[in-house]
1. Assuming 15.4 is mean count of other Cβ atoms within 10 Å over residues 46-53 as calculated from a single structure, say which of I, II, III it is.
2. Output the label of whichever structure in I, II, III has the greatest value of mean count of other Cβ atoms within 10 Å over residues 14-21.
3. For structures I, II, III, which has the highest computed value of mean count of other Cβ atoms within 10 Å over residues 54-61?
4. When Rg and Dmax of the Cα atoms in Å is computed for each of I, II, III, which one produces 20.0, 75?
Structure I
């Protein structure tokens, strides 16, 4: 009888592959260096389209992607847009929620914690006085973000919170990230 060994999957994550990745980066820290890229084209008003395909990681340029992914942003009419896509602030909430959930699923799997279901609701508060240049004391971006999770798991709230702290996007948003802006003509 021929049998094929099934991968060790928990929370949709191949745990064996995850463990091998951890070992690889531990033995050669440069294998953990990644560079993600995007190119955004302005359509009109606040409508933009960003495309992503190539990235560098695990010591080489990635060539596994055969398709370019695109994401659009626009604004609601009250913000002078045509409402053809989520606005940039909403896409930040999408990135944060997705990354928190992904980090929790991966790290829970690595720790042997089962997660049956998980969802997050995010709210970001912003006051347009900063963006519009009305009050220089008002921040242009979110003054705060609230994330509420609904999780079906035997993990404790403390365990879940610890798992969420591994999210790279959570780190990007929670800590100052240097951004260099350059112009070409």
Structure II
């Protein structure tokens, strides 16, 4: 718990219980091109150390142009610049992140896709971290093997992905 407290201090915020719970359960995963990404459509869960590194790296990057809309202070609202109250929980290894929106407001705690090129626009991918994991678990349990035709399409996650397993048993998320 000490490391989580230290990270909260470094990042100048208090993590939501769901984020702390995730960090206490496991310390992220390593990028592995063979096994794929656990979080759809292409994110690898990050541990505490990587979370802090990604957060610091995003804040250190010069922001978009001065004419760009400023980062808003309300959860769920669009922001082109990386806001200091966005908490990285997933990394696609290309610069795009899955983040928990820790800004105040009704949508505080929602999970967003944050793009290096576009920032965040649209609706949250999930209402919260627990919803994300429940959705992923449901999709994995109902996933299908590639090439197997079934009576129904596999269920989609809230963000529109289906769990498909390769002949070798590896997970791929398909839109």
Structure III
């Protein structure tokens, strides 16, 4: 399992999935993605799970590096992909067909993931730097979300995360 995060929510989601996979008897190697050093997916891995945060409409740069490297592998294992973004706070916007950031990510790389979902993240204005806070406020105002600049709202649907983990366990 790999994850890319800026504010920690993707790491929390990845941790929850790893715990559920452990409950199902799977062994999970857990890696935070870093720029210019994507982890090698071991030959013994039966699947790869990627939990990737979106910032300003794109997965993070380290996630882009990973996806490019994964797409170039000769022996690609099944991929379970989740992008974490605030658009997914609407349950109707959590599929490859309805989530613009998931759709954009899938179009950018020659990937055919076995599973692909969008998971809602956390809106945590007090945690953001000034410029990020203002940009997120603007985006939220344009999309009908909370734009007060003070809120800390957990949008993650942990039931959806558990369902995704169960689907991953069935895949692996």
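What follows is calculated from the coordinates using simple rules that are stated; it is not laboratory data. Quantities reported herein were computed from a predicted structural model and do not represent experimental measurements. Cβ atoms are built from the backbone, for glycine too; each structure is taken alone.
1. Numbers: I: 15.4; II: 18.5; III: 23.6.
That value comes from structure I.
2. For this comparison of mean count of other Cβ atoms within 10 Å over residues 14-21, the top structure is III.
3. III
4. I
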